[in-house]
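What follows is a set of structures for review.
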Structure 1
Amino acid sequence: MAHPEPLLDLIHRTPAAAESLAWPFDFDVSRTDHVEVVRLQSGDALEAIAGDGAGGTFFLCGETAGERPVLYADSEGQAGLIGRNLTAAIQLIVRVPYWQDCLRYVPDGLEAMRSAAMRLEHEHLDDGLDFDAHRGSLTGLLALHLPPTTDVLAQLLETATLPGYVLLNEWDNAYEPING
């Protein structure tokens, strides 16, 4: 059965894309179990769609296809929006695979986030990981447009500070904001 989110459906139907998203981009659609039972404080729908190697989970919020923001919850009790929809979240994850490190710079603004992204990209290149080759393959498989780094970080900065997406655990304790 097709998923109501066309991009997620395409990822599931394209094993090479799913594998590339899992590594090196750490968005694994075969991992959808979060470390604990969670819900949105608003009562809106929450659907786990992927996980990462550190025990974090990516969720779609709400029920309207194409308009569902993506919330990321780590395994340490922090959560926040990372994309206004699935396409924006995938663009972020592929363009800036170290987006979680860039979140530390949200309080310092876009320029600090961009500088961190440039430094991290060079560190990964020095370690022999060429993200551009993986990006090229993945964007072809998914027909995905990748905006420039500054643009996806600006969207992350805007999205990460949106109010109203508070994640609660089964004891009604709120996750801490993931930004900064």
Structure 2
Amino acid sequence: MNRKDQILKLIAEGYNTVKSIADYFNVSLMTIYRDVRELEREGKIVRKHGELVLKSVEEKQVQEVGICAYCEKTLDKRLEFVYKLKGKTVYACCAHCGLLLFKGIQDKEIQSCMTRDFISGNPISCFSAWYVVASSAIPCCSPSVIAFGNREDAEKFATGFGGKVLSFEEAVPAVEALMKRGQPVVWEALR
């Protein structure tokens, strides 16, 4: 059995860091890093927050638990943002992450996008939803972005919790601007 096959076996047994594997083989970290990069390129493992995970296990975790494609939080069905692409579904934990993902997937064939109305929990199209951006209510990621099925409900929510009511087309650049460090957001420029 070659070392890469042994590494896969060790990861399955719980050796989930490069250091623990290097210690097991009594070799340098660099040697194991080379093998790990090859295993990643081959699609057999994934590095997540410094840990090594078998690709099949990682895919199973995503399917069973549901992980955000942007921030890797566990999905909450009440807030999730779902893009249906040709041959693939991309999940985000909330509207904040869903809007940030849009830039990276907009060139792919988006067949639909769904989220849920914050009040009723009913499914709504992401593209026709109204978003309250940067309110004081933070149900998931920050700055908060909360989706509503109609503008009137979004405006009532913003009256109580602050934030700006924006359409999908306005919310995408607003969230991107809020995430850029050191850049003040001028709301009037985003409208």
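Just so it is clear, none of the values below were taken in a lab; they were calculated from the coordinates. Every value quoted in this text rests on a predicted model; they were computed, and no experiment measured them. Cβ atoms are built from the backbone, for glycine too; each structure is taken alone.
Once distance in nm of label points 7 Å out along Cα→Cβ at positions 50 and 170 is evaluated on every structure in 1, 2, the highest one turns out to be 2. Here Rg/Rh (Cα atoms, Kirkwood Rh) was calculated and came to 1.10; which of the structures 1, 2 was it taken from? The correct label is 2.
Looking at distance in nm of label points 7 Å out along Cα→Cβ at positions 10 and 162 for structures 1, 2, the greatest value goes to 2. A value of 24 for relative contact order in percent (Cα under 8 Å, 6 or more apart), calculated from one of 1, 2, originates in structure 1. Taking Cα extents along the principal axes in Å, for residues 42-137 alone from the coordinates of each of 1, 2, which one would give 44, 33, 23? Traced to structure 1.
Calculating FRET efficiency 1/(1 + (r/R0)^6) of positions 26 and 106 (r between Cβ atoms, R0 = 35 Å, to 0.05) for structures 1, 2 picks out 1 as the one with the greatest value.
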